[in-house]
Structure 1
């Protein structure tokens, strides 16, 4: 689909302490600060649906990939206590590492992360790719994953010889969903993303990785048109909990994907036809001159569209 999602420009996290969180990502993973932005005014309030909002953002880069950290005034709610991957506001980013032992050691020595996985890094069975992974939370509560691919596996860019630091980039952002068929219709049919893989991950290794005891998780990978872009993974747990739609854009758990599209008016029209929930009234032109639209997916995950 020529006017679907071209690429994921960045993942955006809401933070309460911008300086401390940026320091955590730079020190723990080797992200570099590449930009800072302040915004306010009626156009931003329209886009976000938050009256009299002001934002301060720091853009970080790891390899080719960008992560945006944004502090809001007024502040939203803290990350919900007791959350698991089965909660529908759950969304993590997976950071690819060349050496899991080294990356895990840096996290443990730093002391600022909270483990999700119950027994350290976990190597998954061959039928799910033999990936070694570890899940944890940053100081604000955002879930994260470290991933190490075996030789010859993963996207082409992870097969290249590592240059620079041990952490290579962001492979994907994973979103918990309640109805896989409905979410696939939204991301594949409405937004034109391509399904590149599907697996049912189950067993003790997956349970230890997720810190859950459940009958597996249905995982579907979807890729934008640009094959070099990070991708998304939809996570279908047997008993999803809660509703992401109750999150406001300034809540800490309101992680957002920023999509680049070739034709914003056409994308807005398609989203309206599909019955998507708009946070913004449509496309809004901000002070920077860039027009964007903000919507939620069927489970309340925030998506921003820009040309």
Structure 2
């Protein structure tokens, strides 16, 4: 009996009469179609936004990116102030949230007993379920008042010698937006980091502890290097959300068309200016300029995700090389 006959007999006993059954073919087609739909959706977004924003692209060209003038009645537009506001709020919030999230994840996995770790994990993850409008209202009526009356004056007294902290604390402003964004992206970064840290093989921990390492040395030499790529991916996910967050930031950032000079100044992000002005466009060029801002925002988020994938791939490849 040949090998092909044996394979047919084995498939018949297992109920696999044909390796290319209609069900397999249908599943392959559906998966391929889903992938094509995703690609076409992204390409369609770029095409539609480019077409709608073309009058602004043709009129202002590349200087639109760094020009800070935004005057709808005079039809003069530049997105520089919005890009700066987006970069400041997103990067500062990312650094703050990632630092706290990794420390919380390490505590939950390495230190806290189960009866403490599980409730704390659920409470932190619950922050992701709170609607952004609730964050915005809390930021205006609670956080903003606290910053204006208590936290802001203390920061000015002790850090006012630094130009970026020399200002007048207000209810709305850049600092309120940074705090709100930090809280909003914290659950995402913490949950992914916790799962990645928990996936580190226990043998690595036990091996380095058996050599006489302290708990901190075990975390620094064994856990963090192994989980580095996952933590990096979590941070990039948080950055993508911070860049695109709209409603909460619109409520607390102050909505001022200018490059902020202090942490307490009002500002605009790219998403907040679109949300705040799109319903009240004054002319066709104003609408085209807002669509160009949306196109820039889409391009930035696309580049962030591509860069994240390349960076994670590079880190993962380096870890594999070290293991081998």
Structure 3
């Protein structure tokens, strides 16, 4: 069932039970009940705000019994949330909008990245200076899915090119090797991951972004039946974690080392700190608030590109109602 934003808020506020109204939830005798947060795939320093909020007791203070859950390698991004096994999930705003158009009851309730994390990455001496220079050059990216693909479509739209004209190649998650070896002329990757790895390897690169980027970055999605009080409390605790990461990234890396295998080594921590510092640059205001106008632009663009399975109201797909 698709709810309008106002109807969603009324529905959440009307849930009087102290636990989350999702299948498979284990209740607790007091507080807000259990909240499972889906952190995609493998433990990573980029999830430091959640690790910090847990380690410093912010989630415990919220009154909710919070569990951080990393997805399995073959698990779909929204499968556990749709099945009621997760209540919140970290995902791109564009990914959430696409999922909602397919009937997944997910609502973006807070931004994590104010800036979009993907970029076109080229060697420092590349003749490619902008989207207009992509014709006749090869571009590598993982595949026709997710944020790197959505970013590609924005680039091609600005340049007026098709995938064939731009020489698009699906290379899996081999951006560093493919660009460094000259197998492709450019890759699409993430500024807080791929760019950092290039720099760490001593490979000089530049990043290129289009003038207009109608895509919302990573955020927190909630099942539309989540308990309103629990949601507000857990979001407040999470953004306390975000602020602590900004204030003390080295301390956040040390906490993340308890979750991320191999992060205890000094050299690994140095690389992780560089990744986290690049991630902090994406946070922007770090208060979770989302831009409704951007969501309207994103819905229009994704609809034009055939990325949505049906019409979806952007005002119903996101809300700032549960932020401080």
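Throughout, read-outs are computed from the coordinates displayed, never taken from laboratory work. Predicted, not measured: the structure shown is a model, and the values here were computed from it.
If helix-only ellipticity at 222 nm (-39500 (n - 2.57) for each DSSP H run of 4 or more, over all residues; to 500) is calculated from each of 1, 2, 3, which structure is the one that comes out at -11500?
Checking each candidate, the match is 3.
Of the structures labelled 1, 2, 3, one was used to calculate Rg and Dmax of the Cα atoms in Å, giving 25.5, 90. Name it.
Of the structures listed, the value fits 2.
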